[in-house]
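In the part that follows, the structures are each spelled out as structure tokens.
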Structure P
Amino acid sequence: MTSGCPIPTEPSGTIQLGHGGGGRLSRQLLETLILPILGTPAGGALDAALLPAQEGPLAFTTDSYVVRPLEFPGGDIGSLAVYGTVNDLAMVGAQPLALSLGLILEEGLPLATLERVLHSLRAAAERCGVAVVTGDTKVVERGKGDGMFLNTAGIGRIEHSLAIGPAAIRPGDALLVSGDLGRHGVAILAARHELGFSSPLPSDLAPLHEDVQALLAAGLELHGLRDLTRGGLAAALDELAAAAGLDMLVLEEAVPVAAAVGSACDLLGLEPLAMANEGRFLVALPDSQAEAALALLRQVQPTAQRIGQVEGPGTGKVRLENAMGVRRWLDPGRGSSCQGSVEA
């Protein structure tokens, strides 16, 4: 069925308020741009996706994504939304099954930008072996949407018997990170061209579920997992320690930070441990299994490192030890507007 209001396909075409009004323009946006790229769900574009029954427990997560700029070295808001949601599922050891996608578009957004983001989102979903099975599109007035916001929800299947979480963490557990820290936060800040510096490093944006599944397939007893997004390693350690009611000790010299990230943080007065990541995670597991876990993680990221250990019951806080052996309590900070807008 053809309408008399075709959507422009040249780069000068932009999102109009009518694209979110539920009428012809909405249908055309869906049928000529969104569905051809993402694919029509099995059973048609229904208001709710019909999923096959699954054996065993399911994991369910949701997240919203706000990033400026929309496209940055190493990724964009589309791949960020897919990998971020898949990574949240991975942190309980789940295999991703299906995603939903909510598009909140700002009036005036170039259709060419939307097209690039959708192609990137599809490629990320295909890499993770997961489909976008349902979604929604809304349009907000010019100046009220920062170009594009995305909301995703994800469902995953748990195929292991572990109870991964703070309650499973034990005194003596080793603490590992899956790679060097801070690349995503620095890449975003450099891409904004507001702070007068550049960085050669792209974002570390990547899916983590295959890494976690490799650890599980090796029979390792994962006690705690946390992806190091907003607030970085500092926030993840603080949250896990408080939830577990256990103190943690981290050796600052052992925390892997790329030289470019360290230099950028020194220049801007930022703390690498608090910088956002989108392809790194923290692992707590028995000390006896730490070397085996590191060997697997280093097949993907050679910079994976053991950074410390879990101590006995205490204040539920984290201590940092510097190269001189001096210890201090970790201050995770209150967050910042800059960091919060990197990925929310």
Structure Q
Amino acid sequence: MIRVVKSGLSDTVQDSGRIGYQQFGVIQSGTMDSISRRIANLLVGNEEGAAILETTLIGPKLLFEEEMLLALCGGEFTPEIDGVPVPMWKPIVVKENSLLTIGTATRGSRLVMAVAGGFDLPRVLGSYSTYLKAGFGGFNGRSLLKGDLLSVNKPNEKSKMMYKQLMDCKTTSYWTTRWSVAKQLRPFVRESYTIRVLPGRQKNLFTEQSQRNFLSSSFTMGSQSDRMGYRLHGPQLQLSEPNELLSEAVTFGTVQVPSNGQPIVLMADRQTTGGYPKIAQVISADLPVLAQAKPGDSLRFEEVSLYTAQQLLRQIERSILELRIGIGLKLYEGGIQ
């Protein structure tokens, strides 16, 4: 059992999302930074799509009322266990009655916490993901609050093996490994980002100058940005002539341009359809990077080919496969430490 001693800015339970219901107008939701979620789950022996706790900018304080295996991944935060700094990107065993303080983001914006076994919560339409605006999924359809109790499922056999081997790595406040996830697999976090995109379906409806400005100018992420969409401020993007469009499907990373000419990048809690012209689509490989941007950060866009986008995604999948195999080898050879 995990008790919330102090809530963070926004702490929600998420997983890989609510798949198969967008045709009925139900949004997908899910983790903003899917790579960090997948890796955190691998580090504790879970399936990659298992539910995690996602925190934004300012993390909570959590009391672990029982010994537990966990992993922290994502942006750069300053987590501590009982006042002792704790590393990210590693499997960690916390002792009973340990207090985890996740702290504040120093770079990036989102941290995910996976626990062995995953969270014991009801599924809504096949998913544990929280949709805040509709108030369903996750923990009572809302962000965590002080006093909440999170139940955890029993760990699987792989998690139990990890836990047992980590007992030889005891420190003053927790157990962990000597190794961690390679830096090239961690999200690229800083104050300015170059995000790669494919041309949007309505790109050619924009003036040539607007098309150039989109790819050559810097945009600032606005304070009204959230899990639904990132509102950007920069040069005004204009259509060649007024054009009324029928609403059509949108997805994670779709860049829409409303009538004020300021682009909005749709994120995990996006609507299912949209009628604004779409100037670009963020490639899948860069979505986890984009998820770590925060208000005030600078974004630039670079157009790439579909082939390049596919190759970049293949590289990520290959790296995660190598990590999965590496963890398995350490585990079954008795060398998880």
Structure R
Amino acid sequence: MDEQTILEIRDLVIEFNTDMGLVRAVDHLGFQLKKGKILGLAGESGCGKSVTALSIMRLLPKPVSRIVKGQVLFNGKDISKIPVDDMHHIRGKKISMIFQEPMTALNPVHTIGKQMIEIYKLHFPKMSFGEMDKAANKMFGKVGISDEKNVMKKYPHQLSGGMRQRVMISMSLACEPDILIADEPTTALDVTVQAQILDLIKNLQVKSGMSVILITHDLGVIAENCDDVAVMYAGRIAEKAKVATLFKRPCHPYTKGLLTSIVSLAQESKTILPTIKGNVPSLLNMPKACRFADRCPWVEDICREIVPMERKIGRNHTAACHLACEIKKGKNDFI
């Protein structure tokens, strides 16, 4: 783990014990988050993005889930194995998270002000109530909430979706964390508000120098906001690269499929939109080798027999595909 890396996931395996059997939601996952950078974690719904985020925060549901193997290294320390009491000093203060749906993350029976003050009570117990109130109002101002005093008195259901998301962001940034995990922060918001929220996160990240993990299924969001990207499929990393590199030269068939599926304004009307054929395999019945094999148009026998390991394609660019080295040599034309 080099000095520029603030968070590293190593060989992470997470399993859930369900009524239908044991399922592996995250399978030998690994990636790095650099200091002061934004990492995009992309992939279809159900690929393990949110489970990965919850494992970093130590918020996986108990007792149905467990980390079977792997490490979550924060500044070189494995926080997946530290005592729960020690994690309380990290969660919210050092590593914070914006959840997908603020209406379920906020407490419906407490005012916004009370919930915001609770954060300062927990992490800064020596602050007076007046100092906490002042800090809360200042943080609301940073996220574009102009009528701070009025918002502090309201309950979550009295705010719009965009306003609730701004409240969630202010709570996440209240302790000026080193890492912010934004789990699809614009879900269910209209396009205009989506752009405002994403611009807000990026501007705050630039000003504070914090690191961000931006979880999304929208590659357009990745292109506009991230420095690095890791593409997940069925609990595994398919490809990792710098954003510019990934969009210029994708080296995994799944990444290629995602990029091809992006709709262009230049397309003629009433044309058939490109899609990735088939469905994501069930966690209860995963292919034994490459998990994308049943949907891949370039599948070969080896893909169904041997699990593809991450191969280095170029500097800071890897792909878990048996064809990766051939792609680098220019022997395949599927990209």
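Results, tabulated for the structure shown:
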quantity	calculated
Comparison of P, Q, R - label where mean count of other Cβ atoms within 10 Å over residues 50-57 is highest	Q
Of the structures P, Q, R, the one that 20.8 was derived from, the read-out being mean count of other Cβ atoms within 10 Å over residues 74-81	Q
Structure from which 22.0 was derived, mean count of other Cβ atoms within 10 Å over residues 66-73, options P, Q, R	Q
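Values quoted throughout were computed directly from the atomic coordinates according to the rules given, and no laboratory measurement underlies them. Here the structure is a predicted model, which is why all the values come from computation and not from measurement. Cβ atoms are built from the backbone, for glycine too; each structure is taken alone.
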